[in-house]
Structure P
Amino acid sequence: MYEIDPLCDPRWKAFVETHPDTSVFHQVEWLEALKSCYGYVPTALTLTPPRAPLENGLVFCRVQSKLTGNRIVSLPFSDHCEPLINNSEELNLFAAHLAVSIQMNRWKYFELRPMLHALDDKTNLGVSQNYCFHRLDLRPSEEALFKGFHKNCIQRKIRRGERALQCEEGTSEPLLQHFYRLMVMTRRRQGLPPQPLTWFRSLITSMGKNAQIWVAFKGETPVASIFTLTTKKTMVYKYGCSDPRFRNLGGTPLLFWNAIRRSKTAGIEELDLGRSDIANAGLITFKEHWGAERSSVSYWRYPSRAASSNPERFIGHVKKLISITPDRALILLGNLLYRHIG
């Protein structure tokens, strides 16, 4: 078993570019953003000896926190992260290696977030979280896609938005500021602090043109925004936010439709709509109104007794304060807490 630095070892980038199961979360650019903003140092396990082309790999970060405990996560803030393996035996070997590391260092747990590969009984892992996952096939024509959208909840809102709103996309500082103000507003409604502004700047810096901010305006007022990432043939919807006063104008559906049309022009074949908490029926329904295909994602932890431990619950203790906290203090709270959550 070998540990490599995926940011410095050129084999990792070449491996990720050719392996069929990789996502944006395996990309060097995503790993660079995690390190730049949160200080997480990415590491990859492989059974391939030095200097030979990589044949398998499992990428993770060591999250060290006095508040939420030390742990290994594959990967922080990533909706999913497939172990890049050829068979279940390789996955068992990786899991066994991480289990020894956890035991020797007396850390809380390690967590895997696979989409395709199930863990077997040999690994002694337990399921910590179950999520719904949605993806939309973008290969049909624009007309066919549009007809597949829910008539009242999506089609009509897109048409309303086209009449009432103007849209911009890019990664400029003004667009980032519009997006972030809406993000602070949205996270407050959810009872959560916003992610650090430096996180979004890190993504833009690392991913370049493969990161995009989409903003809908009513006159000069931003009313909705989404943040997308692109890799290979997939566009990933990662973040969304809006001003509830303008919800009836259809800003978010219009932005999704613009992003879909622009992606199809660029040869993108799939829209990754990300994970949804099983209890969030509204979000699940919204994604399915686009005709997206639903599947499930399970997060696995070793030891299994750690499956009930959730670092995000730490934020839950401050929810009652969030509704009365000024924006500046709310942003500061997010800056302090998120590096402990990943």
Structure Q
Amino acid sequence: MDTLLISDDFFGYAKEIKRAMEARGRKVIWFPDRFGTGAAAKASLRVAPWLAYAKTRAHFEKVIQTVRGRPIRDVLVIKGESLSVDIIKRLRAALPDSLFTLYFWDSYRNMPANSRSKVGLFDRAFTFDPVDAVEDPRLKYRPLFFLDDYMSLERSETQDIDVLFFGTVHTDRYAVLSRLEKALPENLVVKKVLYCPSRVLYRVKRTANPSFWRAREEEFIFKPLPKTEIMSLVSRSKIVVDIERSVQSGLTMRTMEMLGASKKLITTNPKASAAEFFHPANVCVIDRKKPRVDASFLSSSFQPVPAATLERYSLSGWLEEVLP
């Protein structure tokens, strides 16, 4: 093995990154960035990290023992939420000749407080958030990527969905979608695939979150859609909606995916208008409180993006910069 990848799997992206690195000739070993992959493990790290400390330390001790003495050239950590400063130092001591690279695909405002203190322990550090990159000069701004599947997506002969949203219903997404749907012409076909991790969580939101008071359980799915179904929906759609977390400034994976798929995008992220691939016919930035979409955007066609730009925002382009 010559490359160690530590990352949350995050809807299968770690496996895709590993596969892409192996296609480039690397021999990769992957470990999750926390001791458990379930919601309970993630919650414990956020709410009571001291309770998860023993399990976290044991998890990374196994990682260290597995890689110690191996000719690991590169260590790539993506987010590494449960990696403490102490664990990073122990990992570096076990791999003294390795180049350590950190990539944050989340914002400081949405990560644990100790995230900043980890950056100086890496040889190179990147972030998907342009605001974080400005405020912390140790971080280099590098947007996310899209998978090759999106660029090779064939357009369905039946474009029967005018506006599509699919994703986890967190923070204010349900409220924003409700406002957007009211702002769109009534004759448009709007399809929403609203994922909630559990029925218990839905009922909690239904009780505690005023924006959910009118939500109906039948509006939601409680198991993620298979990738094939998602790709089919995107293929049938004219426009896809992106709603980033309000505490983030980085362009989401959804933004990159629609760039790769040559699909028009409605997004609440104002940073999208500053992206090098921005074209007013392709991307419409809306106010999450008072969304408005011009009729000209709804009726216009997608304008092709230069091949060099597409390559830069592909997974291959991302790897070329983050782990050349």
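Observations on the model:
- Origin of the derived value 20.5 (mean count of other Cβ atoms within 10 Å over residues 240-247; candidates P, Q): Q
- Taking relative contact order in percent (Cα under 8 Å, 6 or more apart) as the criterion, the highest value among P, Q goes to P.
- Among P, Q, structure where distance in nm of label points 7 Å out along Cα→Cβ at positions 96 and 144 as derived comes to 3.9: Q
- Which of P, Q leads on FRET efficiency 1/(1 + (r/R0)^6) of positions 64 and 304 (r between Cβ atoms, R0 = 41 Å, to 0.05), largest value: P
- Comparison of P, Q - label where distance in nm of label points 7 Å out along Cα→Cβ at positions 104 and 136 is highest: P
Every read-out reported here was derived from the displayed coordinates using simple, explicitly stated rules and does not represent laboratory data. Computed from a prediction, not measured in an experiment: that's the story for all the values here. Cβ atoms are built from the backbone, for glycine too; each structure is taken alone.
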